1. Where does the value 1.9 come from, among 1, 2, when distance in nm of label points 7 Å out along Cα→Cβ at positions 107 and 171 is the thing being computed?
2. Looking at distance in nm of label points 7 Å out along Cα→Cβ at positions 3 and 19, point out which structure of 1, 2 has the largest value.
Structure 1
Amino acid sequence: MSALKIAVILGSTRPGRNGKVVADWVLAQAAGRTAAEYELLDLADYPLPHLDEPVSAKAGPSLYSKEHTKAWATKIAEYDGYVFVTPEYNHSTSGVLKNAIDYLYNEWTNKAAGFVSYGAVGGARAIEHLRGVLSELQVAHVQQQLSFSLYTDFENFADFTPADMHAGSARLLFDQLESWAGAMRAVREVSLVTAA
């Protein structure tokens with residue numbers, strides 16, 4: 001079996017965002033792992049307008065009508081799993097991340113996800129919202145999560161200085177995610193055989 005492909009999705013596009021240093025830290029923690037290849041997927045590189053497809057994504061990729069949707073779908077379909085790096089805005093995830101998720105359906109289904117958040121209370125409420133959204137898309141999300149506090153894991157709310165304990169939590173997150181991503185790959189392969 002080939003190595004799994006995991007996207008570390010940077011879910012903030014605002015100027016001066018803290019998410020880039022958090023996503024870079026996640027990638028550094030994943031370096032050297034052999035079961036999966038981790039790659040940054042920055043939403044700033046996929047500028048999607050507010051959802052503008054006339055037909056629900058559940059209807060299938062053949063009905064995507066916009067080029068930006070097709071490009072986003074092609075990219076997301078490459079991966080076996082995802083690490084969502086999200087800020088917490090108003091007790092939830094960012095609007096840009098929710099919008100990017102809503103564009104697609106089949107490309108997310110039967111994949112696996114883990115979560116990394118940051119905010120005044122560690123971004124935990126953003127993760128709780130994402131868990132509900134991804135359950136609807138049939139994404140298997142793992143139990144381990146990472147939550148970084150703007151008060152204790154950042155200096156001056158800008159310079160990322162995560163506590164040492166987070167490295168061990170990251171390893172556990174990756175272990176769980178890779179296990180589930182491999183299992184969900186097998187589920188997708190069975191689904192393809194059944195559909196043929």
Structure 2
Amino acid sequence: MTKIAIIVGSTRPGRAGDRVAQWVLEQARARGDADYELIDLAEVDLPQIDEPFPPAMGRYTHTHTQEWAQTVAAYDGYVIVTPEYNHSFPGVLKNALDRVYAEWNNKAVGLVSYGVDGGVRAVEALRPVLAALQIADVSATVTLNLRTDFADFGATFTPGEHQGPALAAMLDQLLSWTGALAQARASAAPAVS
């Protein structure tokens with residue numbers, strides 16, 4: 001079965017991302033069309049990049065990077081849940097993306113953002129980074145507005161009725177692209193002799 005990781009892209013205390021990711025996970029699992037799992041970057045030991053070689057070389061020297069590479073490689077696709085911080089996405093998410101390379105290649109990602117304006121600038125900032133990692137981001141996104149999808153300016157997550165169908169559309173595209181890219185991943189895999 002297709003494996004999809006839902007990545008919580010914020011580690012800030014009091015963040016809304018963990019609640020948003022849990023909502024995504026519950027909605028996704030109810031579909032029964034893939035194996036969905038949560039990865040919370042707050043629980044992953046990734047210090048700032050400390051590898052002596054560029055990630056594209058695949059020569060990971062530190063245990064935490066090797067473990068992260070194995071985690072990323074274990075999935076066929078991803079959903080990234082990100083807030084918008086200062087017209088972009090959090091540094092912890094950039095660090096996680098930049099840490100490894102080949103493990104991301106030829107996979108698809110769906111984006112769920114939140115912020116005062118739905119986190120749309122975080123999504124736009126993510127797209128060129130994802131492209132550089134050869135991750136295909138699907139066009140359907142879920143944008144959660146702090147004014148309408150949360151109460152008490154983020155304290156309580158109350159997604160609008162339209163958000164469920166938006167999430168379903170994004171997951172539909174994600175699974176379609178993940179399946180289409182399976183051949184590319186198989187072709188890129190080194191031959192076993």
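1. Working: 1: 3.4; 2: 1.9.
Only one of 1, 2 returns 1.9 for distance in nm of label points 7 Å out along Cα→Cβ at positions 107 and 171, namely 2.
2. Looking at the calculated values, the largest one is 2.
Each value in this text was obtained by applying a stated rule to the coordinates, not by laboratory testing. Treat the numbers as computed from the prediction; the structure is a model and nothing was measured. Cβ atoms are built from the backbone, for glycine too; each structure is taken alone.
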